[in-house]
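Nothing in this text is a laboratory measurement; each read-out follows from the coordinates by a stated rule. Computed from a predicted model, the values in this text were never measured in an experiment. Cβ atoms are built from the backbone, for glycine too; each structure is taken alone.
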Structure 1
Amino acid sequence: MKIAIGADHRGFELKERIKQRLRDLHHEWVDVGTEGDASVDYTDFAIAAAELVAAGAADRGILICGSGAGMSIAANKVRGIRAALAVSPEGARLARAHNDANVLTLGAWQQDDAARVLEIVEAFVATEFEGGRHARRVDKIRDYEERKDRR
């Protein structure tokens, strides 16, 4: 699986740990930045990663900022993106299984246990969309996006 990964300055250190874990799990990643802890705007990295996922250049995305909320809001502005902020492995699993989330957002300030963050990432990349009754709901989101774009 190819994963677009990005972070702002608050999430930089965690991004580097996640990249190593993805490598251990034999996943490819594309790092859209940032490259250090100097202050940057999270929106730049959220949109860059989300566009890769929306275009099919990456299968999924992982974004990290201080709270995770800003990355989620920005990524969800890209058509076709369903970004979900997860604070537990179960939340990440359900976001994939029930909502077909294609971008995971994480809050570096919300996670003081690096091992738990890696469990969240592992749950996100390992879980497939269940479809079924959930597909009908995701299709409603897609339909809304298409109608909105035609206005």
Structure 2
Amino acid sequence: MNCIEKQKVNYVVFKLIGEAEYWWDNTRKLLENGGININWEVFKTKFLEKYFLNDVRRTKEIEFMQLKHENMSVGEYASKFEELVKYSTFFYHPDERMKCIKFEDGLRPKLKKAVGILEISNFPTLIHKCSFIEDMENKIIVNPRILDPM
């Protein structure tokens, strides 16, 4: 979100319902009584402590670090990558180039070699190029006469 810290907290708190709303009312009071300034990081930390246990986060982070393209399509791999990247402490404030390097590292060797030489540092562009190369590989495999029309 491109908004100030206080707006982030206000927006998310507005969306809380039920038990989460009651939890936040009590937690906010405790924090304010303790003299703690409530900003986005404070809210996020408290929320994750309550609703997202450390062992679950660690499991997801390990899953992310071990993620490989293998038998998924590029689209499936990209979706899984995006789903899991948020659990990685290394990528809390991701550098776009590092995100691309991690994604490339998990690609199948042939695709990794093809796209690696391009040194792409924009994640959406990387996904697009990988998908394009994958599509071209699939067309060649499905229709070998593309290579030899005679």
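Descriptive notes on the structure:
- Structure from which 23.6 was derived, mean count of other Cβ atoms within 10 Å over residues 44-51, options 1, 2: 1
- Source structure (of 1, 2) for FRET efficiency 1/(1 + (r/R0)^6) of positions 4 and 116 (r between Cβ atoms, R0 = 30 Å, to 0.05), computed value 0.85: 1
- Structures 1, 2, by FRET efficiency 1/(1 + (r/R0)^6) of positions 36 and 68 (r between Cβ atoms, R0 = 41 Å, to 0.05): label with the highest value: 1
- For volume of the Cα convex hull per residue in Å³ computed as 94, the structure of 1, 2 it came from: 1
- Highest-scoring entry among 1, 2, by volume of the Cα convex hull per residue in Å³, for residues 84-123 alone, is 2.
- In this comparison of 1, 2, the computed figure -21000 for helix-only ellipticity at 222 nm (-39500 (n - 2.57) for each DSSP H run of 4 or more, over all residues; to 500) is attributed to 2.
- For 17 (relative contact order in percent (Cα under 8 Å, 6 or more apart), calculated) the corresponding structure among 1, 2: 2
- Computed over structures 1, 2, FRET efficiency 1/(1 + (r/R0)^6) of positions 12 and 140 (r between Cβ atoms, R0 = 30 Å, to 0.05) reaches its largest value in 1.
- Structure from which 2.4 was derived, distance in nm of label points 7 Å out along Cα→Cβ at positions 28 and 60, options 1, 2: 2
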